[in-house]
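Structures incoming, each one as structure tokens.
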Structure P
Amino acid sequence: MKSKRILSMMLAIVMVFAMTACAKKVENTGAEEAATPTATEAVTPAATEEATPEPTKEAETIQPVTIEYWHAMSGGPQDELTKLTDKFNAENGKGITVKLVNQGSYDDLSKKLMGSVAAKTLPDMAQVYDSWIINYLDAVVPLDDFVNSDFDNYDDIVESYRNESKEFGKIYTMPFNKSIQLYFYNKTEFDKLGLGAPKTWEDLKNIGKTIYDADKKPALGYDDLAAMFWQLVLQNGSEFIENGEVKFNNAQGIEALNFFLDMYKKGYARVAGEDKYMSGPFGNGDCMAYIGSSAGLSYIKTNGFELGVAPLPAGKAGAVPSAGTNLAMFAQDRNKQLAVWEYMKYLTSADATAEWSIATGYLPVRLSAFQSSAYQTYMKGSEAAQASYAQIDNQYFEGAYKGANEVRSLLSSEVEAAILNGETGEKAVPDIAAKVEAILKK
């Protein structure tokens with residue numbers, strides 16, 4: 001009996017230890033599972049609670065301020081710029097006053113900006129070419145933060161202008177007065193001879209022959225021989241200058257230049273020479289067509305004939321040079337930077353760029369401006385505007401690089417010399433390439 005009682009007590013003790021061990025095992029397992037829940041296990045509400053969003057950054061308040069804008073507009077464009085600026089000054093509602101300062105010609109403006117960089121007396125903003133600011137890029141305020149946080153639709157800016165504005169890796173400028181090259185022709189004479197505007201290089205040659213045979217007059221001229229050579233090389237399937245290296249010294253470059261040297265040799269084309277611009281001899285009837293800037297339309301005075309305007313003829317590809325300046329910010333004071341940006345936004349708004357273009361003949365810088373009712377109405381009555389818009393997707397910009405201005409000057413003089421001396425592309429292109437390379441290596 002005593003032994004049974006002892007046995008019962010021993011069994012009870014064993015059961016207690018077993019229960020205690022089981023309890024500890026369940027507790028540990030539960031803790032491990034809670035620490036590493038499975039993918040299918042419900043997560044507690046605390047785990048799914050969203051993080052508190054960062055407070056929205058309040059817009060910076062602009063204090064009343066006057067900003068200075070250096071430009072090189074003259075005539076009608078200066079009048080329109082003044083009109084737009086007066087409107088901005090009256091209606092911006094932030095106490096911003098823009099003071100326009102005309103610095104004369106583009107060359108004058110370029111020199112004054114360069115001098116003010118050294119003297120640390122830069123204006124708050126200015127009209128610039130990228131080939132200028134590459135020499136003092138550190139003085140230009142990048143616009144990326146402004147565009148990203150306070151611009152309605154940057155993709156609405158024409159693509160080639162966007163690409164130009166950020167060619168240095170950041171958005172250093174906003175587009176302003178943009179032009180494109182057009183084909184201007186004596187429609188009266190073309191109609192008389194049964195000719196239409198050319199679509200291809202071969203059309204140019206045929207038109208040249210027809211007009212020369214009938215009138216003994218040239219049918220083609222170029223305002224900008226440097227742009228001519230560059231454009232023809234691109235149209236013939238080659239790059240011209242890329243990453244600071246000459247790319248046109250090849251079969252495509254030689255073929256392109258030969259085509260047009262042949263036009264000059266046969267009397268189908270002429271240079272501007274002492275006239276400087278082809279609008280003079282064209283208007284006088286001494287040349288039946290020429291290729292020049294859309295911005296030069298107002299300078300054409302036709303002598304008793306109807307003016308025709310068309311897109312440029314194309315080679316293997318369509319390539320049309322774009323030109324014109326951009327807007328750059330130099331202000332270092334934060335309040336002035338904010339004020340400059342308000343003015344830049346205004347000048348590049350769809351309404352303002354459409355109004356500017358209708359009044360001056362420059363191109364809108366925004367796609368929506370082309371589609372605005374005001375510009376569509378204007379286009380219906382402007383063959384030049386229609387021709388410009390038709391080739392907007394074929395625009396290219398030459399790009400900025402050290403020595404760009406010297407290279408362009410060299411190209412113009414060397415191409416003209418090749419024309420006047422009756423050279424071939426086989427001789428002229430390698431010679432020009434060697435001289436350009438020497439400039440690029442300085």
Structure Q
Amino acid sequence: MTRIEAGYSIIVDGPACIRLLSGALRVLGVEYRGRGKIIVREGRSIPLEFLEDSEIEVVSASNPPFERVKGEVFPREWIETIEDIARLDRIDALVLGGVDVGKSTFTLMLANYILNMGVKPVAVIDGDLGQTDIGPPGALSYVMLDKPTVDLFNLKFEEAVFIGSLTPYNSIDEVVRSLVYLKSKASSSSRATVTNTDGWFTTEAIPYKARIIEELKPRVVVVIDGDIDLGLIEDKAKIIGSAIIKLPPPKCIRGKSRSDRKSRRELCYRKYFIDSAVRKIPISWIRFLNLPIGLGAILQADRLKEISKILGFDCIYGEHTGSILYVIARIDSDKPIETEYSGVRCIVIPYKLIEGLLVGIYDHTEVFRGLGMVRSIFLDGDRGIVELITPYRGSISCLKAGFVRLDENFREIAKLKYSIPTR
């Protein structure tokens with residue numbers, strides 16, 4: 001048991017469990033009095049502000065289990081800005097900033113404060129593909145809050161759009177369109193909307209963030225630690241009538257290494273693959289996006305054997321689509337190989353690029369239903385089969401291929417940096 005005096009704060013790194021035995025504390029705008037329990041998941045750190053002399057018990061994987069801080073852990077400007085936004089008649093905020101500046105923390109604190117003011121539900125839109133708080137990695141999503149929370153991770157998203165990439169760099173148009181779509185859905189049934197964004201906030205990224213402002217048209221744009229030229233962002237905000245508020249980052253935010261970020265994503269993968277099963281689905285029943293599969297005539301076993309002999313590859317599946325022959329083969333290559341077979345252009349896709357491929361699952365209404373991981377694609381008699389690991393049990397209309405591969409324990413083993421030619 002540890003005693004913490006009023007006016008002090010502690011910063012706890014996860015995984016950890018804090019039990020409040022007596023007193024009062026506040027976590028990201030959520031107050032606990034008397035008794036309570038706070039769970040800090042792996043890869044996350046949170047500050048606890050003590051409102052009264054309190055007794056706590058901390059179980060943590062870290063040593064020491066927490067860092068003690070005298071006084072407030074958040075800049076006074078943060079609290080004032082949150083209070084000002086919460087007083088607006090139409091609450092619609094967009095949060096921008098680089099990596100490790102506290103965007104997710106500010107987003108959640110603002111949402112909790114709005115809820116404490118009696119305004120609900122509050123829609124929180126997660127626009128960070130690589131470090132998601134709500135949906136799975138590679139997806140944009142939103143959640144509706146009707147009560148304060150210290151972590152969005154365990155909440156179920158209302159709707160999500162699977163992009164497939166962990167960065168917006170090569171998917172800007174799709175990301176912006178998806179954010180507009182999610183905001184239109186979220187704002188139709190909420191009294192307040194807070195949109196968080198990714199940490200790509202370099203000079204190169206400013207046009208992308210300015211475009212988000214132009215398309216989402218937020219009432220307020222909060223920029224945390226914007227130590228770059230914001231001229232274009234300020235111009236766009238002025239045109240649509242958005243106020244810009246610049247804030248410093250808090251001292252309590254921990255920096256995360258590449259390894260930390262990867263570990264956080266893998267925790268998310270494991271969450272979304274709980275209770276998974278293997279499903280074998282005829283390729284003719286579904287549609288693929290980002291993969292040239294299911295578009296042409298399936299090559300039968302004798303033809304595959306002939307192609308394997310001539311090309312010198314072990315071909316396990318193939319299709320003839322228009323003027324291109326696509327075959328999946330066991331070859332030692334990290335990218336597709338273009339060759340020729342009997343005068344026909346042939347794209348050879350290494351089997352290892354298919355095995356473990358992360359995919360987004362969509363139903364017949366084109367609603368994202370969850371994640372899948374391709375275990376195999378093969379020929380069964382005269383039918384093509386995709387073997388899929390997924391917790392989703394419903395009907396599948398479409399599989400959208402992502403740019404990440406996972407192993408059997410849902411750890412990232414590769415990020416694909418190219419697309420397979422389709423013409």
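Coordinate-derived values only; no laboratory data. Given the structure is predicted, the values throughout are model-derived calculations rather than measurements. Cβ atoms are built from the backbone, for glycine too; each structure is taken alone.
Using the calculated result 1.06 for Rg/Rh (Cα atoms, Kirkwood Rh), for residues 83-130 alone, pick out the matching structure from P, Q. Going through each structure in turn, the value belongs to P. Can you say which of P, Q returns 0.98 when Cα Rg over 2.2 N^0.38 Å, for residues 99-274 alone is computed? This value belongs to structure Q. Computing Rg and Dmax of the Cα atoms in Å across structures P, Q gives 24.5, 81 for structure Q. Once relative contact order in percent (Cα under 8 Å, 6 or more apart) is computed for every structure in P, Q, the highest value turns out to be that of P.
Structures P, Q were compared on distance in nm of label points 7 Å out along Cα→Cβ at positions 155 and 267, and the highest value belongs to P. Taking distance in nm of label points 7 Å out along Cα→Cβ at positions 331 and 395 as the criterion, which structure among P, Q has the greatest value? That would be structure Q. Taking 0.75 as the value of FRET efficiency 1/(1 + (r/R0)^6) of positions 67 and 227 (r between Cβ atoms, R0 = 41 Å, to 0.05) derived from one of the structures shown (P, Q), identify that structure. It was calculated from structure P. For which of the structures P, Q does the calculation of distance in nm of label points 7 Å out along Cα→Cβ at positions 139 and 251 return 4.8? This figure was derived from P.
Each of structures P, Q was scored by FRET efficiency 1/(1 + (r/R0)^6) of positions 235 and 259 (r between Cβ atoms, R0 = 41 Å, to 0.05); the highest score is held by P. A value of -15000 for helix-only ellipticity at 222 nm (-39500 (n - 2.57) for each DSSP H run of 4 or more, over all residues; to 500), calculated from one of P, Q, originates in structure P. So semi-axes √(5λ) of the Cα gyration tensor in Å, for residues 219-306 alone, computed for just one structure, reads 28, 15, 9; which one of P, Q is that? Working through the options, I get structure P.
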